[in-house]
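Take a look at the structures listed below.
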Structure 1
Amino acid sequence: MEKTFQVTGMTCQHCVMKVKKALESIEGVDAAEVTLDPPRAVVRMIAPIPVEALNEVLGMYGAYALQEDVSTTA
């Protein structure tokens, strides 16, 4: 399954790389595509993972957070 999130806290390409690395370190995440403009992450996962669980891991990498993107359906 694929889910799209808005990402807060990113300011540069280094942030993009950190968010991608953080998301891909989570068990159950197959891959993550992260962009700075727009600040978005498309996450491919084996089964649904609560956004709170994703944000808990992201918080260990910096002041980043995901919000469910209601403007797109992936």
Structure 2
Amino acid sequence: MKDVVIVGALRTPIGCFRGALAGHSAVELGSLVVKALIERTGVPAYAVDEVILGQVLTAGAGQNPARQSAIKRWSA
């Protein structure tokens, strides 16, 4: 059995309809959170096996925004 370890948690700001965050997708915002967690925790990206991301408003986010966010961050 593998050990499960939670090394950190972050959230994005809450925006308003047509506000300052309107031009950014959930995947963009999620990838910034993934990047910040990697930087804050010092855990190397190759050591991360899974990203769990919660999203309240999913319209237009596409399939599996957690996976998209991780891929976007690690491929940048």
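Some observations on this one:
- Value 24, 13, 12, calculated as semi-axes √(5λ) of the Cα gyration tensor in Å, assigned to which of 1, 2: 2
- Value -8000, calculated as helix-only ellipticity at 222 nm (-39500 (n - 2.57) for each DSSP H run of 4 or more, over all residues; to 500), assigned to which of 1, 2: 1
- For 43 (relative contact order in percent (Cα under 8 Å, 6 or more apart), calculated) the corresponding structure among 1, 2: 1
Readers should treat all values here as calculations from the given coordinates under stated rules, not as data from a laboratory. The structure displayed is predicted, hence computed values, not measured ones.
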